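Next come the structures, one after another.
Every number here is computed from the coordinates shown, using simple stated rules; none is lab data. Nothing here was measured: the structure is a model prediction, and the numbers come from that model.
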Structure 1
Amino acid sequence: MFNPKNGFYFLLWFTFCFLLLPGGVSGDDNIAFDGEINVLGLAYPEKEITKHDEYFEILFVPEFTITPSDNILVKTRLEVRMDTENFAHGYIDDLVDAEHRWAVNVKDLYVETWKSFFTIKVGKQIFDWSVTDTISPCDNLNARDWTDIVEFEKVGIPAINLRCGFDTYIEAVYAPWFTVSKLPDSGNRWYPTLPEGVVLKEQPDADKHQGNVAFRAGIMMSNFDVTATFFHGYGFSPSFQLDMISTAEFVLVPTYRIEDVYAVSIAHEFFECNFRGEVGYFDQEKNDDFFQYVIGIDREWNALFSEIDSFYFLIQYMDETVTNHNNPLPFETIDFRRILSDSIAWKSKYCFENDGWAIQLEGTYNFSEYDSYVEPAVLFTYGNLTTKVGVGVLSGPKDSFWGAYDDNDRFFLKFNWQY
């Protein structure tokens, strides 16, 4: 039987390949090929019998861009990933991503065309509607990959994106098929600790008949960048329902529920600092309703101690106000959108003189649960290759989010080569 998702997927691939045929594109300047290679090595000093103490991953991301005319662009970004834990396996056979990582995957693939102030983009896409960092009430379209919670990624979704305007604009997105997020599998160090007698069931199929829709309107006023967004569809972080198998055994089933999210954001540069803020109201089906807000400031200083050094610093605060408590379970579960409530997060980076060296400190601290994640690192850049070495330290009470993973302190080594 014909699958419309596969048809949509292969139609885009056919368009892409057709443009590569002789005569399909006029001039070599209309084809661009670039990308990156990422290598990640992790070592965990806390030895655990049931988990491996080392992890290695290589990720190859080629990117192709074709501009067959002045108002048409075709872009595709692939992922080829290998790791020592077999988290990534198989290859994509559908436009909608599965609940696990693919070893060979299409990150995004879309066709974009524009005329005057009107733009349309169709295909697999990644959206960024945020002005804040990490946590964003405005940014709800894409699923997430939490296979490694610290290294989380966005997942591309099939969508139609219509935009009208430039600095002042309106935008609409329709994603006809829902994409589930990727959760840690059993045996993964990030697999959640569950009550005795409770096991986590595999996620449901991604084929939800009701798609997601979102709208955004923005305006620039006196150097204030103001946007309002609305999202209706399935939240990218699952809820859970508890099914009884026997009197002593229960199954926790990931369940994606419908929600409406109303959010606004504002960004403004003042005294060489960038002020950013977002607030959103989450009206959820069979779950908590709450306001979430994020405020932050960042700035970069040049020639701080010498004529060619630089220092960047960002800090933001995140919290929520629950208006309707509705937890159907007798215990708390993880909602990844809300794990940093009543928290500060910071990013800082000092670049030395023109020798490629830099030091970096990132982290987050929760004032309510007294848990934290701190990541100091040293970076060295030579040409297109950046090497990063550091540690990630998790701490806090066992019933807190980061504290539940305090055995996951780790040393890391990362290589990133842009080509």
Structure 2
Amino acid sequence: MNFKYQAKTHEGEIIKGRIQAQSEKEAVKLLSNKKLFILEMYSEKEESSFSLFRKKVSLKDKIIFTKELAMMTKGGLPLVDSLSALEEQAENEDFSKAIGAIATDVKGGTSLSKSMEKYPHIFSHLYISITASGEQSGKLDEVLLRLADQLQKDYDLNQRIKNATTYPLVVVIALIGIMILMLVFVVPKLKAIFSEMGVELPLITRILLGSSDFAIKYWYILIAVIGGLYFFAKFWAKTPDGSMALDRMKLKLPIFGNLLREIYIARFARTMATLISSGLPMLAIIETVQQVVGNKVYEKAFEEIGKDIESGVTLSTALRKHNHDKIFPSMIAQMTAMGEKSGKVDYVLFEVADFYDKEVAATTDNMATLIEPILILIIGGGVGAAIAAVILPMYSLVKVI
């Protein structure tokens, strides 16, 4: 049987390919042996009916599933019965099918985490790792509740970011729309008036008229250039060098750069704390954190931290050592060292995550206030330039008269 897959290499490159195996489980194992992190996999015969029309499983769906599975397990309901009940409750049809298949696997003797590995497009590496730790420790209900809490924090963070960026995004789109309307409909009428005036036009007016002429006559070239730049940027961002440069650039953005640092630190601290409290070995924890942090600069740092920990260096020392771009505030290493001395690293990291969650909440709540002056300057500059382009020729005509 042939399977198509999309996976991430150890260097962070996204690759697509085809692999032959007796089953999806075997295909997953073969790709894992090649040190590939699977993002999506499906058999070729399922491609048209499943992959192309599959409805994405939302984070909210997974939070509800995780919480309810934890509560059912805690209440003493057998795992297979819990999964069967959740299969019927799931509103997303594809999620329901996946839960049903997992229930069948578990009934046949496969562990829950191993069954989930077949659906990497639904269950992340972090999700599977935490579930596996709960099975090994015999505390699946506690671990799932902790996992649901982590997913809820991620969901709340995503909502805050979405709310914070909606206002500036709408303003920018509106500004671009107004500029296009002016260049296509308003400026051509002004051009006829300026021609009748018979005066030499200022540079800013000539630029405005030239931009209007170009937009009207060569709009297809403009669209082709913008489209080409977009697809080139998208391709470049998927290359190892491009993705690293882009993620490094993100951290240096005004306002947003500091917000992103806080988001990455909160994510790494909470993920690491959750995995430590679940009983996973530190090297496996570092590998998981590296995959879920969401920034190549941090991924590279955690790769180096993992090598140091493997050689016997403590986490706090490794954090201090591999802070080339100052991506970890000194407080992180200091508090981690305190946790190592007291044997409560997970507790300390949960405190760090809560602190940065509050910082992110405060920043996103004030995002509109922080961005508003910048938007006013941009809009004011654009409107001022347009007014100057129209008024200056009038002023020149008055002087001639």
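Can you spot which of 1, 2 the value 32, 29, 25 was calculated from, given it is semi-axes √(5λ) of the Cα gyration tensor in Å? If you can, show how the numbers build up before the last one.
Values: 1: 32, 29, 25; 2: 51, 27, 20.
Only structure 1 yields this read-out.
Given a computed value of -1500 for helix-only ellipticity at 222 nm (-39500 (n - 2.57) for each DSSP H run of 4 or more, over all residues; to 500), which structure among 1, 2 does it belong to? List each step's numbers first, then the result.
On the way: 1: -1500; 2: -24000.
Derived from the structure labelled 1.
Comparing Cα Rg over 2.2 N^0.38 Å, for residues 140-355 alone across 1, 2, which structure shows the greatest value? Before the final figure, lay out each step's value.
On the way: 1: 1.22; 2: 1.51.
Going through 1, 2 one by one, Cα Rg over 2.2 N^0.38 Å, for residues 140-355 alone is largest in 2.
If relative contact order in percent (Cα under 8 Å, 6 or more apart) is calculated from each of 1, 2, which structure is the one that comes out at 11?
On the way: 1: 11; 2: 15.
Going through each structure in turn, the value belongs to 1.
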